[in-house]
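Undergrad: These notes open a run of structures that come right after.
Read-outs throughout are calculated quantities, based only on the coordinates presented, and are distinct from any laboratory measurement. Source: prediction; values computed, not measured. Cβ atoms are built from the backbone, for glycine too; each structure is taken alone.
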Structure P
Amino acid sequence: MKSPLNNQLIWKLSLSFFLLTLVIGMAFMALTVYITNKHFEEVTQRLNSEVASHLINEKFQNESPFLEDGSVNKSLFGDLMHDMMAVNQGIEVYLLDDIVRVLYSVVLDHN
């Protein structure tokens, strides 16, 4: 016959092992989701970087992103966003200054 102390020790060890496995599994899942999201964002940026370069060469060849009074040429960006939405609805268009502040953005509301 097993002693009650031995039986209680087995239950405590089993519970500790189960909880440890559960915590490690949850941490692994959270880390996997985080890394997958970061990878997706990086791949999307790399794929669209050439689009941005081509877009600047194409659209701003004859027109300026700014009007004569210094304000943003919103009609140009509206046309630009319309063209981009035909290609990829996930594309967002931003006009940045030299220190990478957003001066103007055209983003589709996905709601």
Structure Q
Amino acid sequence: MNYFHQQAGCLYEWDTHKARQNSLKHQVSFELACEVFHDPDILSLQDLSENYYGEERWRHLGKVDNCLILLVVTTERKDAIRIISARAALPSEKRAYYKGDARYDYTR
């Protein structure tokens, strides 16, 4: 079942079952993941590593709660950003975030 969440004028969408699985595995809720899009220093990079059934996916690194850096994977749907997964950033991803290096290949 799809869930829609409105935050700061943006509409987000996700599968409720996938959101529960993600929260159990990574201890990151999709509601919290939405906050990365309000980080003025967010880094976004199209994920070209795999073909997701013709779906364009993006990886975003952003800070939430002024201290936690998350990696959030999304795709765009009609009028919403669909969240696929979210987790705490790895050390290499944190370095890329602090360097502001959007060219850094953190898709691996």
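Undergrad: Assuming -23000 is helix-only ellipticity at 222 nm (-39500 (n - 2.57) for each DSSP H run of 4 or more, over all residues; to 500) as calculated from a single structure, say which of P, Q it is.
TA: For helix-only ellipticity at 222 nm (-39500 (n - 2.57) for each DSSP H run of 4 or more, over all residues; to 500), the value -23000 is produced by structure P.
Undergrad: Same structure, new question: Which structure, out of P, Q, was Cα extents along the principal axes in Å derived from, given a value of 37, 32, 28?
TA: The correct label is Q.
Undergrad: Now for a different question. When relative contact order in percent (Cα under 8 Å, 6 or more apart) is calculated, the result is 24; to which of the structures P, Q does this value belong?
TA: It traces back to Q.
Undergrad: One of P, Q was used to calculate FRET efficiency 1/(1 + (r/R0)^6) of positions 8 and 80 (r between Cβ atoms, R0 = 25 Å, to 0.05), giving 0.95; which?
TA: Numbers: P: 0.00; Q: 0.95.
Computing FRET efficiency 1/(1 + (r/R0)^6) of positions 8 and 80 (r between Cβ atoms, R0 = 25 Å, to 0.05) on every structure in P, Q gives 0.95 only for Q.
Undergrad: Let me ask you something else. Can you tell which of P, Q yields 14.8 when mean count of other Cβ atoms within 10 Å over residues 24-31 is derived from it? Display every interim value, and only then the final one.
TA: On the way: P: 10.0; Q: 14.8.
The read-out comes from structure Q.
Undergrad: Then there's this: Who wins on mean count of other Cβ atoms within 10 Å over residues 16-23 among P, Q, i.e. which is largest?
TA: Q
Undergrad: To which of P, Q does the computed value 2.7 (distance in nm of label points 7 Å out along Cα→Cβ at positions 32 and 48) belong?
TA: Numbers: P: 2.7; Q: 3.3.
Going through each structure in turn, the value belongs to P.
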